[in-house]
Structure I
Amino acid sequence: MIRCKAETGSLAAGLGLLFDLDGVIVDSNQVHAETWHEYIRQCGREVPQGFDLRMFGRRNDDIVRDVLGWDLDPAEVFRHGAETERLYREMMSPVLRAHLVPGVASFLERHRDMPMAVATNGEAANADFVLRGSDLGKFFRAVVDGAQVGRPKPDPEIYLRAAALIGVSPLNCVVFEDSKAGIQAAHRARARVVAVNAAQPASELPQVEMSVRDFLDPGLEQWLSELDPVR
């Protein structure tokens, strides 16, 4: 393999960076959980046991059917999902910047000339809300949301699409993920995977090449600088 360092940061030319949104760019998991708890109560239901662990990394239509019934028609599924996300944005809006994952803004700034994209199972409105509200949207050449793919994570489709949109082979993409489903999707796309503040310990994530708490981890830049693209 031939190393060809880019002028941007310390990463080799030919690499691309793909980011999940919730839990990786914005530490939103707790707010999402609180939102769903409130909405489920508003629907007159009890929050199922173990719900918080089941919801992370899943697309809204799966969560709605899991909680409110698998026999709901698509229009009802869409309505419940949209209402939940509206409530989430209402709760997150005053604290959005305080919930950015530590170091993510400076990391994106350092590597701003690298091909980068967001790939999230979430809805387009949420991605737009976070990326506009945080002023981080300017760093990404593409944003792929859950509605743009037929199969959500853990299927690799979303990462294959994101890689294609930035013009980088999945083999040369580094994916930043926090959920098990997202890590599986990235691994199945044959990308290199970095777990960011994942719920599972690194020993339980064999598909991960590196695990960090956040983007301030001192080992992250060193590890990235040693990567060579596949030629």
Structure II
Amino acid sequence: MKVFRLLVFLFGLLSASGLAATRLESGEQQVSLLELYTSEGCSSCPPAESWLAQRYGKLDEWHRVVAVAFHVDYWDQLGWKDRFARPEFSSRQQLYSASWKSGSVYTPCFVLNGQEWPGWFRGEALPSGQQMVIGNLEAIVSGDTVEARFVPATESKEYVVFVAPLALQTSSDVRAGENRGRHLSHNFVALSLSSTKMESRDSAFAAVLQVRLSSAQAIAIWITLDHSPVPLQAVGGPLK
């Protein structure tokens, strides 16, 4: 309980001061998390990354869809080492694949709110059905400190918050592998992935994370139920 009081105090203090801080808020309706699993070693991935950047690169889109590009490392052994690839990103995709009862992983692979979304390959738009009322997720980012607070719209459960610093509008010159000789542009690139269980009291949940943000231009934050990979609510945007 003392830990929760400290979290709420810090959240309120940063919110009131607003000094060099980025404040993000989802609202009660669900903001979707759109994940792209990609690699610089995959010749089929650049069109998917280009579509993601063109479709969701506008500031107003962050209020509806938070996009994250996870570069996987299982292409690294095939001629080109992707500098953005992390084994934990590959593990995350494998966890999804297991939950879908799938026997393999692939790139490019889109995941929408924890579910495989193959619509991109057919030229479809994201589903635009009525947004569910999930609860409000707030975050204040100051320096390398991320303060998150979630107030669920329904009964309280146990939640985990995830934080991914993002690089925007970066690029690489690929010198080997399937994309040899190509200049690749990237957006929404996950630089790391951190998570922690949220502290609870009454109907609110809060957490503090220390995340290296010096190389990030934006941030994505989302929550799941404890022991579940499926995102429930998300928030994100450029950093001040």
Structure III
Amino acid sequence: MLHTERHLSHRANWLRASVLGANDGIVSTASLVLGVAAADTSGSTILTAGVAGLVAGSLSMAVGEYVSVSSQRDTEQADIAKERHELATVPERELAELTAIYRHKGLSAELARRVAEELSQRDVLRVHLHEELGITEETMARPVQAAVVSAVSFAAGAALPLAAIGVAGAAVRMPVTLLLAAVALAVLGGLAARLGGAPVGRAVARVTIGGVAAMVVTMVVGSLFGAAVS
């Protein structure tokens, strides 16, 4: 019978990149435009700063994620090459290692040996990568995917506060932007928790409180700086 139980761990890579990207887009762009607005700057200057922050942030997220995940990918490829070499040169030792893994999982010595031998008749490299190193097709690092997801999600997140501060009137643009950003962070935190199978309340509180705190601090700094240079 096919294994149909639903697990969520295979979503970890793209989920992490998309959540981090959107969260950073909302918090950093909202903080930027609120900080600039607190300095009593004109609407056009605020929007210019916001657009620049969106573009720079998206590119920075993409490059940073690509470099980070590429390093992980390089490590995985080195491990795969090493395992392939060992399977070709010392297969008996590798079989003994696989047997020891199954014995450690609770199988008897005889059964562990039989399981190791039978699995080794199929895709022996895949079996060793999974059992020895925890590397599977689902968990392999994908640098391009991570970079694209991070850039797109950052831009999507950044567009929300940017649109709010551009549409709202001068008298209410700061509270409206702050409120919209807080709501977006709460929704994002809840969605990420549900997709990842984590407690929703804790995730929403963590993301929302941290993001609002960052925006408030930036507003205070912008206000102080604006007063100092005026």
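Quick note: the coordinates plus some simple rules give every number you see, no bench work behind them. Given the structure is predicted, the values throughout are model-derived calculations rather than measurements. Cβ atoms are built from the backbone, for glycine too; each structure is taken alone.
Things to note:
- Computed 3.7 for distance in nm of label points 7 Å out along Cα→Cβ at positions 53 and 157 - originating structure among I, II, III: II
- Origin of the value 0.00, where FRET efficiency 1/(1 + (r/R0)^6) of positions 93 and 221 (r between Cβ atoms, R0 = 25 Å, to 0.05) was derived from one of I, II, III: III
- Source structure (of I, II, III) for Rg and Dmax of the Cα atoms in Å, for residues 21-124 alone, computed value 26.7, 78: III
- Identity of the structure behind -28000 (criterion: helix-only ellipticity at 222 nm (-39500 (n - 2.57) for each DSSP H run of 4 or more, over all residues; to 500), calculated), options I, II, III: III
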